[in-house]
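These are the structures in question, set out in turn.
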Structure I
Amino acid sequence: MAMSYQNLTLGQQVTLACMLEVSAPKPGNVHRGADFEDLTFFDFIQSAAAIGPMFDQHHRDRLGTLVFAAIEATRNVVSTNTNLGLVLLMAPIAQAASLNPEGIENVLASLDQEDTRLVYQAIELAGAGGLGEVSEMDINHAPPESLLVAMQQAQQRDLIAAQYSNGFHDLFHFAVPKFKEIQQTGLSQVDAIIRMHLEFMAHFPDSLIARKCGHAIAQESADRASNVLDEAKRGEQEYHAALSEFDFWLRSDGHRRNPGTTADFIGAVLLVGLREGWLEPPRNTKS
């Protein structure tokens, strides 16, 4: 019997997208074969299970309510920030009546000061850096009136914040069509996710790496991802050797080169694919 994702609830789609993303052995990230000292594969799996019901319960509420509920549920099962960026990307996708720029813009246009307050509470609860450290947008101060203004202030140093400023342009105009293109090449689901990870890193220097290590290292990571893609054109052996070397480099320096922002975008792309129905399940190789 052929596998299908068609009958999943929204919350199940969210959980599955998170699980597929973290299970694929993407270079530099936690996956089922590699943990960090302070962050494990099971932290992400538990987080994925925790937020699914929150999306089912709150996807028709205000965005801030959904984001805060998801982060609160996450912190009930893990002690660290596993998914704030991913939740911030997934929430508008879940709430959009149509997955196109207009649908996303309608969600963003409805945000008000209460959404800002709730999102800032979620950022503080998650213990995350990035957005909350931007000058007058510091989470230790009173939240601003507009979440979109806060995101605009942060967009130069946080690609997720930039999506709130550009109507999720990078997600829908680059990441989604690129993954569809990769999927059509016949790669397995896992290999397609890894290839998408490389394509996104090569095109967008990871903003988490930039915040931790500086823009030069983030650009170097992008250049190295591009080199791995070049090796893929030479052959499977060359590709896998380059991929392994890239993974080793990213995991050096105490995992400070962890491409976490890229991973968040991969999860968001997978959710779009599940919502729109074009994400292909793993192929059944049994006769």
Structure II
Amino acid sequence: MRSLLFAPGDSPRKLDKAFGCGADCVILDLEDSVALPAKQTAREVATNFLATARSAERRPLLYVRINALDTGLADADLDSVMRQRPDGIMLPKCASGAHVQHLGAKLAVREAEYGALDGSTAIIAIATETAAAIFGMGSYAGSSRRLAGLTWGAEDLSADLGAETNRLADGGYAPPYQLARSMTLFAAAAAETQAIDTVYPNFRDSAGFRAECLAARRDGFTAKMAIHPDQVAIINEVFTPSGAEVARARAIVAAFAANPTAGVLGVDGEMLDRPHLKRAERLLARFAD
């Protein structure tokens, strides 16, 4: 996955538009974009959409962002959408790997009830939306084989902290949110799962959005979430390795394969060691996906 696009679960029109815009993953949102009185309607709309969309010959992955585990709404969300076997569930307000395990147990029950393969529903956790969650970032490693990615959230975190804003005057993140971003990257690497950068709310600022995508890829994120279809093409472009990058990675892997006992090798006039090999292998793995 490179691009993950949110669409309100109570809007058939927006779900249809998101489905056809080229995103690698469409997230049917039952949480923040749906007001409390509309939750049941959103469940019904999202479930009906899944029933139709899953059978498309070529389609994006279909995830559902449920409401947080402590809201009293998550079980009703799962009871509805799991009947149509989404590819995955996005868990907001996730505090630790224990929350991932808790959700995994709920999914296992519903997979058995609705005839889905055990473990077939993946989980992406939003790991920094509360101050308490920062202290659980090291707990995701080994938490669940369902864990397909970790991402972070600046908007809910700033609300939890009581901050006036989460960005500086130049558009960059203020220090607390830089920390949350970095912790997510570290936690994802430790858990050997995909690191997914958070949304960029100003969808009209294409230049700023592209810059943030490039910075995310530079630092090790392999995907980014979007709130508007116009952001998807930029994400896909930035997070797709170029032909030259793929060729160089293949050359590095081939050089080490031909010299399996070497610690350091010369490739195109540059001395490279095992960390370079690891980066090349990761890039090729993303390209294969």
Structure III
Amino acid sequence: MPRRVIITGAAGLIGQYLMKTASRWAPHWEARGITREDVDLTDFSAVDARWRALDPDAVIHCAAVSRTKDCERDPDRARLVNVQATAHVARLSQDIPFFFLSSGEVFDGRRSWYEETDEAAPINVYGKTKLEAERIVLQNPRHTVLRIVLTAGTSGQGNRSFVEDMCRTASAGKEVRLYVDEFRCPLPAGAIARAIWELIDHALPGLYHLGGRERLSRWEIAEALRSWHPELEGHLVKGLSRDHVGGPRPADLSLRCDKIQQLLSFPLPGFLEWLAERPRRDADLWDYMTS
């Protein structure tokens, strides 16, 4: 009998990729997705009932308030979902593997290529809630935290990834301003999903970074996407982070991923490298079809 794994936030970008790749990368697992429509994770009694009914053997916790501007606008809601709901689900999963998707936003962005052992010092509400949740999750030696940064993908709703956000803004005739001095290490959603499915079978809990091999500015990322998304043409505007209006944004969230790479059967790709190798006929540019 396949073991059962619950995927919270199954309507989110990574949750969707985990669900659609489960049969390929984890055929011995029965993936059961939970969305906000299924159960509100902040309704703890309803969550308790759902957990008893599903009786999972593992949990991948993707659900979150993940847009930094939403967290800045409503920090109480961000903490309720990102910290308190995470803590509750982790308690329900105390005797089984639990994988929590965190963020590179736990760092202040003042240096490059952060390692798992580097001190976290978040500068925005989102990062602070993720770090608080990390510390709760890692109190259990069975549990795992995965820090990701910027995920490229295509969602069913068309509004879950940074690529989709850029294309929607450009299609509406608006400028897409990208900073030349803000750096990330983006990774395709399919590669993230495959890495998680492989890690779940290693039984090596702890803290891991999961990002791409290339440190790229927001502007470099957008430039690379221009040929794939013609709607971006004429709408990309080069800018500097000093002109940013809104909540604090770390300047550099590049992550070293040597620790997790040693466990994976495939190399984590760089973003530009990935785009260069994709044939134009790919049904989903951000999937990971390599066997």
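Each reported figure results from applying straightforward, stated rules to the coordinates on display, with no laboratory input. None of these values were measured; they are calculated from a predicted model. Cβ atoms are built from the backbone, for glycine too; each structure is taken alone.
Looking across I, II, III, the calculation of helix-only ellipticity at 222 nm (-39500 (n - 2.57) for each DSSP H run of 4 or more, over all residues; to 500) that yields -13500 traces back to II.
Identify the structure, out of I, II, III, from whose coordinates distance in nm of label points 7 Å out along Cα→Cβ at positions 221 and 277 was calculated to give 2.0. Computed on structure III.
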